[in-house]
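In the part that follows, the structures are each spelled out as structure tokens.
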Structure 1
Amino acid sequence: MAALRRVVARPKSSIQLALLGVLAGLVAAMLIIMFRLVVLIGQSGFVSEYDNFTQLPETDRLILPIIAAVFIATFAYLTGFKHYRLGIPYVIHRIKQNYGQMPIWNAVNQFVGGAIALISGFSVGREGPSVHMGAAGASVIASYLHLPFNAMRTLTGCGVAAGISASFNTPLAAVIFVMEVVLREYKVHIFVPVILASVTGAITTQFVFGSDSELALITVESIPPWHYPYLIVCGIVLGAVAYGFNKNLMLIIRTFKTVNMFPRLILAGIITGAIGYLVPQAMGSGMSAIDIAVSSPEQVQLLTTILIAKLLATLFALGLGIPGGIIGPVIGLGVILGSLMSYFAAFISPDVNITGTYAVLGMAGLLAATLNAPLAALMTVMELTASHTIIVPAMLVIVSAYLTALQGFGNRSIFLQQLDFQGLKYQVSPAVEALQKVGVIEEMSDKFNLLYSDDKALIAESLDAADAQTPLIVFDQDNGYRLAEYDLNLTAEESVKIRYIEMQGVSSQSTLGDAFEILRDNRSGVIYVYDQLKDNDILGIIRWDDIRQILMIRNALL
């Protein structure tokens, strides 16, 4: 195990890290499979078709979300509301600030609360719980094996990729999502295990749920080039809608920030129940709305009603704290918008059935602009449709929607807006971010002498006997660990004295980023690395000069 930890502490591709990525993907996939089965079995007690709540009586549609909100709030109260930070924004925060270490009770809240929310028809997606649980499963593996924190962060990214892949059966889009939205960097040594984890997640879930995507019912036809100007207009509209969606979601979150969690969740249940009573197609993660949008694009009034109802249901469910994802509902809203846009596009090509194509393009544009993730949105469209003819039209819509939201309205990723509001840090300085990719056990020097004594004569004797290049660490109960060396900055009249340099310790799981944080104020000093598994025995030391050299010479490689 010591050799394994030493290998994965390096910021390089390795077979060991790749295999750990596969293991993380497998564990994440098993958790997501259990989650999806719980939702499917739970919904089967109410409806005969997944996510279709139109079959329920009106009174049941009204009461079901309220009862579910009571269960969610009660479980959150019993486990402690402090463990109610959930979903993709929280995962981003933990990866950036805590190397992806995920608290277990938060994951339990996410599993139970997310399952209840999806079973009862709240307009939330399953990818939020999937990402959280995938990250938590990978974090448990890394913690159990006591891997260096840089490897733990990579494995948590693997868990996120497996969670997305297992949720939507889109392994390539999951990889891009992790790099573009979660980790926000592209490095080969991270890329390889994330790819393997994503593939593992997809293959594992395919054994249980099959290989068909949930958008397989949508037929994509080639669009003639004379549609392209209209596609740009559609992208602009989608960018504006994305900005409005993000702005209103944050408005609801800010408005109810002073309200306790319990009444907030109950209010979400009441609003969802009222909307479901009037417009049952707006309930659920979005599949019911997608079916209607694709099969009946000519019913403009009905689709507009569903769009408004689902938009309100999604905003209040997520804004008031129902545990679920945002991507699922955004996909549903995008498909409805695209279908509405196809009504006018039909005048351009009346002889071609373009409803499915525009539905997919609407999804792509709204997803890209809402999450500020254009590449992930493009990959999602390509994988869900398995059609190369969608690529160029999707690029036009995605780019125009993304730029409209970003530059025209100053829109930011909804995840980052939520993190800023909650006061959860996600930004790391470039120097620290580079150093966090290297474990301390990779760069430490294990050549040192250790003396458990504060006797100056014995210390001087040890210094005389040791090689000049071999540091001497002394320990006593009053001062702890210190580096002892001769003070050479003396005048000719002064006698040689021993000076001591105070030392702080970091565990063998730490990264050079942790060492940098300790030493950067003084721009000098030494830290020691201890083995938390072996009575905190000292393994090696790292000097400030070592860290500075890495930043100056090897930073570009990290």
Structure 2
Amino acid sequence: MRNLGSILLGSILLAGCAHLPEPQPFQLTVAHVNDHHSHLLPMERTALVVDGETHRVETGGFARVATQIESIRANNENVLALHAGDAITGTLFYTLFDGAADAALMNLVCFDAFALGNHEFDNGDAGLKRFLDALSLSSCGTVVLGANVEPEVGVSPLTPKTHWDSFKPYAVYDMGGERVGIIGLDIAIKTKNSSQPDKTTMFADEYETAQYYINELRGLGIEKIGLLTHIQYRNDLTLAERLPAVDFVIGGDSHTLLGDYGRFGLPSVGPYPMQVTNADGGQVCIAHAWQYSQVVGELAITFDGDQVADCGGQAHFLVAEDAPEALQKFPQFSAVKEHPDAVAMIAQYQTKLDELTQQVIGMVNERLCIKRMGPLMSAECGMGRQSDAHRVVAEAFLASAPQADFALQNGGGVRREINAGELTVADAYSLLPFANTLVEIQITGAEVKQVLEQALSYAISAGGSDGAYPHGADIRFDVDMTQADGKRISGLEVLTETGWQTLQEDKTYTMITNSFLAAGNDGWALLGELSAQGRTTDTYVNYAQSFVDWARKTKTIKRPNSHSTKSYRAAE
């Protein structure tokens, strides 16, 4: 016979358990941006297509970013605001304020964490340190993350005493009774080879670093883990699938737009958020927020215990309050009022910017003449010379991409000659006035000849333009326009450490050019095909800024004594 006391005690315990509340799911909301690249002002005439009709709409701007993140915080509990890197370089706000304007606006938003991107290193470790110092001039307390960034301690200004003087590998947040760990990662090879960190600053493998710090967080009892990465969308997908315990990834660097935007004429590549399975079989939510202060992501993650039960949320493409109703009816677009404090702050910088564009960045000792195609016919600039302005611009492109073998650009991309005397920032932006960036292209010697022949053919075609004519640096060739199509270029050579060498047809070279040409425009059709094959990398360096940086370092700009066109024979 069972003990009556035990039966009664068991009944009491069961009755007590019946009244215990069920554990509630934990929801984390992540407001996020990436790759704003000093784009603080809105874009005035973004083309958006609705039902076959194109609308020109004011979009984005950091004042709308501030409002949208403020709204997300007000309407949700347990919110993290994250920036996935490349805050700086890209507009005059960076060129003239060295990151101070971006830091001020980021402090206004008050991000919980910011991951280092490759462009944070464009002006070396010292340049990054100046930006981070400006970012710290606030009680906001944004945690800067870079788990795989390894400046040399005692050498780099980022690490005067210890490895973690300027940034941390991860941050832990107590939210709603739960602990959430965020690990920051920068893209290793690209940052080392395509940006300009100090020579002693190294970047560890992204996977190995993430695994190490995941283990450390789990050792602290933290099982809700996110990655704040600047390693590109496809790499995020791969990394999330290889790693255990990762619950979400907020990424950047590839300027990826996620969400149902393709039907509006926008380059969306997948749903928002994307979902994959990690090495443990758990669900991972992956989110990016495009570029240039245009989009704020709102990722909603529901946890059941320590496992992700649901990935939800919405990417908010920010449009002006007076945007057409036809656009505002879609949830993908958020009509947002600009934050008044941000507007006032940007206006102060804009006023200073207007003054600082007259800042002298170098001296030009002789007038640098311009001709889009063929030799100069100016006694002042030198009869028979090629275009001096194009030559120095190509030098600037190459200086911004030290990993490139040579630079090529089109005659129409440089818009004015360069006068002797003082050179200002305003001069540089009138010389190169378009919204182009520098793009690296992996191209064989045979393909270089093919694209140069395409450029020449287009330059003399009835519907073409002499603006297609090629100019370059560390590359040279002979042009004979009397020859048949495809046979006008000869004597192709590239400059190496041992001198000029014949361009090898089967060798792959790294070329730097502008984004306009990389898209296959101006008759350079082959470059568009190479881009489609994934053989191009947009550096997102504004091409005018590359010239400003080069001029500042060069100080005195001399008339070049050689050009990419060695000899030119005109058509008869």
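Quick note: the coordinates plus some simple rules give every number you see, no bench work behind them. Quick caveat, the model's predicted, so the values are computed rather than measured. Cβ atoms are built from the backbone, for glycine too; each structure is taken alone.
Compare distance in nm of label points 7 Å out along Cα→Cβ at positions 127 and 439 across structures 1, 2 and report the one with the greatest value.
Largest calculated value belongs to 1.
Given 20.8 as the derived value for mean count of other Cβ atoms within 10 Å over residues 367-374, which of the supplied structures 1, 2 does it correspond to?
It was calculated from structure 2.
For distance in nm of label points 7 Å out along Cα→Cβ at positions 119 and 343, which structure out of 1, 2 has the highest calculated value?
When distance in nm of label points 7 Å out along Cα→Cβ at positions 119 and 343 is calculated for 1, 2, structure 1 comes out on top.
Please state which of the structures 1, 2 yields 3.5 when distance in nm of label points 7 Å out along Cα→Cβ at positions 79 and 519 is computed from it.
Answer by label: 2.
Among the shown structures 1, 2, from which was the value 29.4 of mean projected area of the Cα convex hull in nm² calculated?
Structure of origin is 1.
Have a look at 1, 2 and say which one yields 5.4 for distance in nm of label points 7 Å out along Cα→Cβ at positions 151 and 463, as calculated.
2
1, 2: which one has helix-only ellipticity at 222 nm (-39500 (n - 2.57) for each DSSP H run of 4 or more, over all residues; to 500), as calculated, at -19500?
Of the options listed, only 1 reproduces it.
Thinking of 1, 2, which structure, once relative contact order in percent (Cα under 8 Å, 6 or more apart) is computed, gives back 13?
Here the read-out was taken from 2.
Looking just at mean count of other Cβ atoms within 10 Å over residues 359-366, which of the labels 1, 2 belongs to the structure with the highest value?
Largest value of mean count of other Cβ atoms within 10 Å over residues 359-366: 1.
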